[in-house]
Structure P
Amino acid sequence: MRLTVLGGCGAWPTAVQACSGYLVEHAGFRLLVDPGYATLPRLLAHHTVDAIDAVLISHGHPDHCADLNPLLRARGLGDTPPPSLPVYTPHGAADAVLALDRPSMLAEAFHLHEFQPGDRFDIGPFRTDTWLLPHFVPNAGIRLTTPDAVLAYTGDTGPSPDVLRLAQGADLLLSEATYIHEVPVADAPYLLTARLAGQYASRADVGRLMLTHLWPGTDPRAAHEAAAQAFRQPVDVATPGLVIGVAGA
């Protein structure tokens, strides 16, 4: 399994960082996870739009799904449109993005598969397990399993014992870390810190931790340091172009 980071900025993109977006590849299958703001140009640096085999969205905030629209436009309005793109999303999470165009315009460009967080299903070679994790809107924590690797991704979440269940024994935990040490009180049930991400990674005995969804302007070195105080295995911060091979022991 291989993970390519397209972006890892929370809330809105910056001049150097797209929002959440990750390309996960295994056995020739390319799964795009969370096409947030500004991720399509990053994707095009690696592949053409017709190279994507499926899309998986954790929740309906635009910094995790807004670039589904230009992706579908690029696929559906080209001279030789590829087959319909399977799009997996919690119920209703993609409604606002899909409503940006008249329904008939992109109707042949995608096939929608809606699920409830907590469901298990297959996407190509990936067994996909999901958990409902606490956020401002329904958010699916995602665990992708192949015969030789496990990748766990929190989406956006606050503290929950289900984060440990999601991450247990994973080769890579891709964890939201909006803040470094402390979340503002009003948002504390719905977001994590780099320090908490490190603690979860340690308790879940994961092989590697990658921090993502940092608030714009956050010093990635400070986030890395906060996580590394609790987690003694490798720690990365999601930056565009970073490629990680995800493999079991």
Structure Q
Amino acid sequence: MLITEAPGLIIDWTQMPTYNTIMSIAAGAGLISLVYFAKALMTDREVHLDSWSIAFAVPGVILFTTGLHMTLTWPFAKYFPFDNIIFGETSFGFGVLLLFAAFYLWKRNDKIMASGDAAAYLGKVSRPISLMVVGLGLALIAIAFAGVIFQLFAAPPEEPITGAFAEWPWMEALFMSGMFAVVGVGAVLFPLALREFRLGAPRTTMQWIVGLCWGLAGLGFFLFGALNFFTHIGLIVNTMG
């Protein structure tokens, strides 16, 4: 990336491939799908697991491939190395979880439904992997602190819409860090949400909190990713030189 003081920011985009636009949409879709899946398990005896397997596999493939590439190759290494960790490693981890969930639901469909309570069955299956979920949650909370302390995520003035707040970098830092933190809190509380997770059971306080955290943050990532398809294209147009 080549930067000049005048007439404005000039970027050599061949040196900085970026695809966190589709990653954001996939992460948001994955989080929202998890919330609706949990609700379906607790309220519907005839859950169509094949459909949910597809719902998890599609964003899982996107997050796994893009996250793995970003984690191993560090496309932002020369200019924004922290973005490789923030977006790459977290997307890779979430993508792996979604893909294994999709594969398990597809492979064990009949056995899960034959249990008579798919929610309780999957709740027991999910308990061991909850340690990894908590670990990723703590990582997201750490990223949120780093985003605020070091004022990361600020868009340059050449980027449409979000660039209008370039003079106040703390605003986008708070917004993005807040979404990471909320997802992280939900992930840390995930093992507690598995308690009393069964068909027909009233939702516990922890289940409500995790659902709100993942649902709201998922919607935020989903919409922000969609917005970035405009803002990032605008940034490229404004900085090609």
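One of P, Q was used to calculate semi-axes √(5λ) of the Cα gyration tensor in Å, giving 37, 18, 15; which? Source structure for this number: Q.
P, Q: which one has Cα extents along the principal axes in Å, for residues 39-166 alone, as calculated, at 48, 34, 24? Considering all the candidates, the number was obtained from P. Here distance in nm of label points 7 Å out along Cα→Cβ at positions 103 and 119 was derived from just one of the structures P, Q, and that gives 2.9; the source is Q.
Comparing distance in nm of label points 7 Å out along Cα→Cβ at positions 151 and 191 across structures P, Q, the highest value is found for Q.
If you line up P, Q by distance in nm of label points 7 Å out along Cα→Cβ at positions 31 and 183, the top spot, with the largest value, goes to P.
Give the label, chosen from P, Q, of the structure having the highest value of distance in nm of label points 7 Å out along Cα→Cβ at positions 15 and 63. With respect to distance in nm of label points 7 Å out along Cα→Cβ at positions 15 and 63, the highest-scoring structure among P, Q is Q. P, Q: which one has helix-only ellipticity at 222 nm (-39500 (n - 2.57) for each DSSP H run of 4 or more, over all residues; to 500), as calculated, at -5000? That value comes from structure P. When mean count of other Cβ atoms within 10 Å over residues 23-30 is computed for each of P, Q, which one produces 17.4? Corresponding structure: P.
One of P, Q was used to compute relative contact order in percent (Cα under 8 Å, 6 or more apart), and the answer was 19. Which one was it? Clearly, the read-out refers to P.
Values in this text are rule-based calculations from the coordinates and carry no lab data. Since the structure is predicted, the reported quantities are computational estimates derived from the model, not experimental observations. Cβ atoms are built from the backbone, for glycine too; each structure is taken alone.
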